[in-house]
Structure 1
Amino acid sequence: MSDTIRIHFVCLGNICRSPLAEGVFREKVREEGLEDAFEIESSGTGDWHVGSKADQRMRQTAKRHGLSIEDHRASQFKASDLEAYDHIFVMDKSNLNDVLYLDDDTHSGKVRLFREFDPEPGNYQVPDPYHDGREGFERVYNIVDRTTEQLLNRLIDEYNLSPQNA
């Protein structure tokens, strides 16, 4: 494969769900030895937290699971990201509407709900844990963990990738 697969995760503020999805997906890619095959980023549809670290509770949740998202800094999704990325995975229907609002109908096929790949998709939305306690953050971690696993397997098949650590 000659081109890098560009993946972008999107939530509302880019401090809880999407940085976790970015970090978990990045780790799963690393475990498969496929770092050179992917470029992985995240952003939020809103601008409230631009430049901020991920929410402390999400950083703690990630750490409990052996993952660091300490280096993350929030950014805002831009219309140019629609062109720049191959796949854009949004955390809920509100994010989907906000991202598609920026599209001129040429990139909508690359924007999908993240939980379309969840083996237990529920209502297809990753709940925002911002106003929840620890259990809400753990629930989001579990959703993200199983969904990124399925997503990576799907992309490995779709792009005919050969994991190095299989």
Structure 2
Amino acid sequence: MHRVTDDGWPEGAPGPVANVRRALTAAGLRDTVTVLPGKVPTAAAAAAALKCDVAAITNSLIFELEGAPLLILASGAARVDTRYVASQLGSGRIRRADPDFVLAHTGQEVGGVAPVGHPKKIRTLLDASLEEYDTLWAGAGDHHSMFSISYGELLRVTAAQVLQVRW
């Protein structure tokens, strides 16, 4: 019988939450991952569980842009306007990625994608509206885990481009 960690992975296994934890600490940040008792696959569910404003939840949304992944870190209260974002980037059409594409590029399932802990660096955009909050909460690699981070730390650790994601 294998021992299981708090995030549900066999001890020693490189699960998505363990990858997020490693990415945080490798960047010099504290491991603030919180494992919640129930699933939090949406910003509203996460905000309710964490007792915070839904706008302080950082959704990690994977899109496809010219065949490559594009990670948009958006406020849980925002709906990303992909046409507006594409026009600001001077690029073609941005499409919501399917679950297989998301898993292949992040190692994480839709609804639990974190801003960090992916197999390779993903081009990242950070919603400028998130700067309004002292503490942000982001998915930590699965449907049960979230971590807290400041806007400045999130910007630094993701090397994101700050952008308005809605008109």
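The numbers here are math on the coordinates, done by the rules we state, and not lab data. What you are looking at is a predicted structure, and each value in this text was computed from that prediction instead of being measured. Cβ atoms are built from the backbone, for glycine too; each structure is taken alone.
Hey, helix-only ellipticity at 222 nm (-39500 (n - 2.57) for each DSSP H run of 4 or more, over all residues; to 500) derived from one of 1, 2 reads -12000; which structure?
On the way: 1: -12000; 2: -7000.
The structure behind it is 1.
Please state which of the structures 1, 2 yields 1.3 when distance in nm of label points 7 Å out along Cα→Cβ at positions 21 and 61 is computed from it. Can you show the working numbers first?
On the way: 1: 1.3; 2: 3.0.
The correct label is 1.
I have 23, 16, 8 for semi-axes √(5λ) of the Cα gyration tensor in Å, for residues 85-156 alone, calculated from one of the structures 1, 2. Which structure is it? Write out the running numbers ahead of the final one.
On the way: 1: 23, 16, 8; 2: 20, 19, 10.
It traces back to 1.
Who wins on distance in nm of label points 7 Å out along Cα→Cβ at positions 45 and 77 among 1, 2, i.e. which is largest?
2
The value 2.6 for distance in nm of label points 7 Å out along Cα→Cβ at positions 125 and 149 was derived from one model only; which of 1, 2 is it?
On the way: 1: 2.6; 2: 1.8.
Structure 1 accounts for this read-out.
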